[in-house]
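Rule-based calculations on the coordinates, nothing more; no lab input. What you see is a predicted model, and the numbers here were worked out from it, not measured in a lab. Cβ atoms are built from the backbone, for glycine too; each structure is taken alone.
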Structure 1
Amino acid sequence: MTFTPLLPIGGYAGWAFLQRTKAVQETAFVKQASIVRDETYYREKIGTIDTAEQLVSDKRLLRITLQAFGLEADVNNTFFVRKVLEGSVLDTKALANRLADKRYGALSNAFGFGDFAVPRNKISTFADGILSSWKARTFEVAVGQQSEPIRLAMNAERELVALATSTMSEDSKWFTLMGQTPLRTVFETAFGLPKAFGALDIDKQLEVLKDKARQFAGDDTVGQFNEPANLQKLIRIYLVRSELSGASTTSVSGSAALQLLQSFNRR
């Protein structure tokens with residue numbers, strides 16, 4: 001039996017509906033036979049992997065692993081993924097540490113192939129963490145088949161809190177955000193930035209984002225999005241702007257969406 005997430009409407013109204021029903025829908029989604037089979041396979045096989053080469057050679061294990069980190073687009077880039085996994089996270093010159101997208105560093109660190117004689121996937125609880133993330137992201141992908149903006153909002157709700165509470169400097173947090181296309185899209189849309197924004201010098205982009213964030217809530221830090229009110233305001237504005245631009249299918253009229261946006265900006 002296949003379960004498709006129920007999303008009767010797009011935009012902010014769809015987001016509100018999903019928030020009310022998410023727990024029930026996720027529970028039903030992960031009980032699908034295909035999800036259960038993949039989970040069983042991963043639990044049985046991941047502990048037998050000794051090297052990065054072995055991991056990338058098992059397409060099923062690799063797919064689930066990459067999906068857990070939101071990197072599923074690289075499932076066929078096995079040489080690249082192997083190089084990411086084999087590098088030491090303690091080596092600043094390692095590939096994972098030189099990439100702007102820090103999800104690669106998280107992937108490399110999770111396994112520790114480049115740092116430990118016995119990789120972390122040998123730990124009995126390793127599969128639990130990977131599979132928990134995999135299920136959440138797989139559900140998001142299913143939601144995204146109906147509304148990509150809502151999928152990106154779900155990703156932002158999770159990833160922004162983790163980034164906001166990290167120990168890196170605020171500028172590093174902004175650079176990390178800029179390196180992750182899903183998060184970057186949410187901010188560029190919510191802040192009303194033009195497509196040409198990405199062509200600016202990276203330091204100028206940082207300056208603009210901090211200025212927009214200051215206008216948003218009187219604070220130019222990423223850390224402000226650890227505050228639930230600020231995070232939800234960002235998501236609301238992003239979804240309404242996406243709706244106005246035609247990125248989200250919804251029965252709410254354009255004028256109603258504009259009124260919502262104006263009310264959010266006054267808060």
Structure 2
Amino acid sequence: MADLRIFSYIPNPRLAKAKIAGRLSGADIQVKGDSPRNLVHWLWDFDARELSECSEADLEGTARKGTVGFSGRTLFKTDDFLQAHPFGNVPAAFSGDGSVGIFESNAIMRAAARCGPHGNSLLGTGPLIQSRIDSFVDRSLVFSCTLQRYLLGGKRLTPDLYGEMKTALHSYASGLSRALEDSLFLVNGRLTLADIAVVCELCQLTYESYLTERLEDLKLAPLVPSLAESPAIGSYMERLSRNPVFREEIGELLDKLAIVWA
């Protein structure tokens with residue numbers, strides 16, 4: 001039995017947090033999912049499966065109105081899924097037996113570290129170091145909320161939202177640069193969950209390329225190139241891109257981002 005079973009849209013840098021943490025900790029992580037547009041054709045459940053594999057009885061009473069990212073679409077979620085995941089979002093993780101639901105990518109990442117025999121080094125030793133790690137993870141969540149709204153803006157992206165994202169990116173990059181001035185990693189000189197969370201969130205920025213046409217219409221410059229002002233982040237990302245676990249999970253996105261500092 002797996003330590004964690006995760007249902008999600010894939011590929012997904014936020015899902016990669018848990019996969020990287022699981023591989024480094026030694027946890028057994030099983031992932032099932034599909035592209036974002038195809039998740040409307042799945043039954044969302046511990047035993048997630050395509051609708052074509054379900055009977056009428058399986059689907060009875062499961063139709064729900066989609067929200068963030070699926071607005072206007074009908075999704076199929078079991079009562080058990082919503083009991084385990086009361087906000088109804090993905091990525092959605094379950095304990096191996098399905099009795100416990102874990103939601104939000106950072107919490108799933110922590111679970112992947114805690115479930116493995118080698119997870120202590122990722123979690124940090126002692127309450128204060130653990131709390132400092134949490135500080136970076138929580139700050140990344142603040143950044144990711146603005147980033148998600150920006151990336152989902154599409155043709156509805158406004159100059160105001162662009163300005164919010166520009167401010168959020170500058171603040172995030174400035175803080176990371178200060179933390180990396182005299183250290184190879186963010187906390188205590190060693191690889192922790194803080195680094196996994198930060199690197200995966202930064203990789204999300206590569207999806208700004210989908211906004212190119214809208215940015216041109218608004219006569220606004222892409223924001224990703226501004227990271228070139230943070231050489232400490234560039235060195236940090238290049239260093240972690242050589243880690244084989246990061247390389248396997250998000251290597252393509254790391255390579256796209258590396259162009260900024262080339």
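Computing distance in nm of label points 7 Å out along Cα→Cβ at positions 98 and 162 across structures 1, 2 gives 2.4 for structure 1. When distance in nm of label points 7 Å out along Cα→Cβ at positions 186 and 234 is worked out for each of 1, 2, structure 2 gives the greatest result.
For which of the structures 1, 2 does the calculation of helix-only ellipticity at 222 nm (-39500 (n - 2.57) for each DSSP H run of 4 or more, over all residues; to 500) return -15000? Answer for the origin of the read-out: 2.
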